[in-house]
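In what follows, structures are represented as structure tokens.
Bear in mind these aren't lab numbers, they're just calculated from the coordinates by the rules spelled out. All of these numbers come straight from a predicted model, not from anything done at the bench. Cβ atoms are built from the backbone, for glycine too; each structure is taken alone.
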Structure P
């Protein structure tokens, strides 16, 4: 980094339940060990206070602190701090809100206050909701930087007007505060500032400076003082001593990052930022994929670069940058990993793990009559990968066999280009109908008509892929690729899977048919229900099945299916040998 000096701070926190049986506060300080993250991201200091009347306040505060830290350092370097905070906190808030509404006890839920300071370059970026606080201590003067979000009913009664998880839309305070060498930032829950006066807080912070105490010790001293005075709440303090600030202008720094040029067309042997191109994997009008080798470690990876066709398209650039962040948030053995490399970039791109094998499209073509047990196992793995997206309030939106790699029966979903993340103030953009098999053929028709069907849309894609694995065909035929309007889709008719593969029982086919309903009210609500009905006969599907006695046992079904396919294969071998 071209900085004249590095950021040098000392941060620490202390938290205790106090006289209460459970500590519903959570706090954290993150000071990256590597210079790259320290320069590009800075440090985080934060506190969250679980709302005492919410039964899950402890879980809410711990989730908010841990997820903010984890997600913040996974955001692209090209995003501003305010943009990172907005996206992350909106996502956390929506997660808590949904958990609250899933809670069975009325009036209980996942609610907490939240206050965070991100120190980057010479600026503190503050994010705040609720009545926890952030203070600045400078030149022996204490200043409260945040405003309590409370409504006072009387001298002895007040309540929170804002909190994490309180509403599905987060109204959070954000502000930037210029910093100086020697400043001290302090975050606290109301178990501290509700009992210590400003003079007492300032005195404790000054004593820490005079005696050159660590931030950890000073934060504990603040909590001890609050406890001695009679604090009857959980008690938490976070202290950051700023010894030396990074001197590069934050505006210059962010400007330098966001002006990263698009890489040129790459070919074998070309080197970029220490990565040598081995071969081109894929190229389209929108992006390129290259197999590359890290010349430092020798590790093989995949580099994705944006297309020069969109160099002036700000929305495209933002979407490309967001892909990297989405990938870093998803942690699953069934989803390709986005790789973080702690070195400065000179071009816009991101890196993925190299996955051996073939695409599921190729696998289906090479296995027209697959082993039934292996086929359903593949479907289950894809489902598990999708559920990893859904657990992060994301939907894939463009799942198709060409976006899935398979190697020795193990699968990985390898593309994030159309992923939608709920709760990040993002406009929903439906998948483009490009008239190409593999996009319109697998995507939920509701997506293509501009409706966001969420996780039920991914369920539709999964069912389409499952249908194709077992039959070698598409459930609505090739005409679905030509559909443009709702009327076009209404004319389509589902083709029962047993017409292509007569061994498929009616309960299995009806599970597929329900997952492929265009009407969301008739479609499965979640992937788990669909997988259950694929593996174990749903009694509602057996009532009109003339083969009920044979197929009501899932074990017998899979045994019979495997046996029939083996016999068919042997018969074909004998036939070809005679010719």
Structure Q
């Protein structure tokens, strides 16, 4: 790295500038157009429970939930409820704001701890690597529990290393963060920090006395904070709570059962591929990182980060239920390792640049120029020929009607931004091809390219997909068409309808004899319903698809020959 690049990195990574830079990048990555409609199953499932809390149905465990008992512990719901109460409403933005804020917060944690444990440039690089990979970008803009767990696990694991290295005595911070992690997603919040700490201690032959770690007081803190919630919720929810959150969400996550495990069953190695994809573009650096780590195994801090990565990966590999987002808990450690590697490489690299740096620079340049060309074509078609774009989408299997039109609307909402982002990708590719390769330039332009990618996604593609698949409009139409008359679900509930309808809708079994005035039924359920239901009800409204392949959607059914008296009853 040139002296100029080295000096700039040193300046930017100092505590007076680096947090400002990280927060600025984080705001662009996670807070742009955060209020698009809910369109997945998981977000509105959390949303209806936040509504329960805000409406006073129970912060510990809803006594009269709008839909059903919560699947997860309450930390994310508590945070979203506080945001909602502060702004005076529950909506998409208040639901996602905690994840976005904690995503930026975890980047700051990564910088702060790595700066002390290693050096400031490594901390800054680690923070930017953490914020600009695909999986982290996705989780940081979603109303789910995963980013909450990641933040508190990161705080706990990094604080333990600081304590073990004699750099901190903040034992209360460590144990409170473990308790918060348990309240984010259950016992895994305690199991993972304990496993990492024990394995590292064994590997380094370190012996910690209970008094040194304040073990008794710390376990008391965890028992009081996290255990207190579980005890209170068990008294409210009884056996149903124990089956749902203690057994169903934890024990059966490790076993394949079509009823009791929640799906997402994959073979042992599936998460390894998910990690390589989720950590893009930085996973392209991993072969050289692994080779470099072989000479650093005498550094206990490096060993700790490696054990952190391996423990989380093996733990979730052993479970039958697997999702790529589960590995989010290891991303701060992996980003920290890469930050240390790249910072050292930038300092030591003179005129003789490693061949792999030049190869990756060329690859990134080709990818950036290709993305620019593809983006310009898609945006041009969306803006001026949406019918042609719709045919392209159908050929690609994206048969959801309205996707091309919604993308057109998104493009015309921010046309200067579309052109500017495409131009930025072109400049990135051109600079990488025209200038001599260097680690600093490769890192900087990769970060810039991912920032552009995130802005393109959040400004155009994610809102277009959300507007296409959401049931928000359908739920508002249901409220208008039923005009206060009783409505029931036939066969299966919809979290999205429940979130936007803002009224409790009971579940009606397919073999029930009652004839409510209106029914809500998923298309698949209605197609397989008994003939008497199809004979007694007519389709009053049907929503658009809820899947990109054009499937899904919900129907509003109205009972034939419905009288005003029947509706009133």
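Could you figure out which one of P, Q the value 2.2 for distance in nm of label points 7 Å out along Cα→Cβ at positions 109 and 173 was computed from?
Values: P: 2.2; Q: 1.1.
Computing distance in nm of label points 7 Å out along Cα→Cβ at positions 109 and 173 on every structure in P, Q gives 2.2 only for P.
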Out of P, Q, which one gives 0.95 for FRET efficiency 1/(1 + (r/R0)^6) of positions 69 and 501 (r between Cβ atoms, R0 = 30 Å, to 0.05) as computed from the coordinates? Q
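A value of 1.05 was derived for Cα Rg over 2.2 N^0.38 Å; which structure in P, Q was it taken from? Don't skip to the end; give the middle numbers.
Numbers: P: 1.14; Q: 1.05.
Comparing all candidates, it corresponds to Q.
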Matching 4.2 (distance in nm of label points 7 Å out along Cα→Cβ at positions 101 and 533, computed) against labels P, Q points to structure Q
Can you say which of P, Q returns 16 when relative contact order in percent (Cα under 8 Å, 6 or more apart) is computed? Q
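Given a value of -10500 for helix-only ellipticity at 222 nm (-39500 (n - 2.57) for each DSSP H run of 4 or more, over all residues; to 500), point me to the structure among P, Q it was derived from. Don't skip to the answer; put the middle values down first.
Numbers: P: -10500; Q: -19500.
Derived from P, not from the others.
Quick check on the output: 3.3 is distance in nm of label points 7 Å out along Cα→Cβ at positions 93 and 525, derived from one of P, Q. Which one produced it? Kindly include the intermediate steps, with their values, before the conclusion.
Details: P: 2.6; Q: 3.3.
Answer for the origin of the read-out: Q.
Suppose distance in nm of label points 7 Å out along Cα→Cβ at positions 381 and 421 works out to 1.7; of P, Q, which structure was it derived from?
So the calculation was done on Q.
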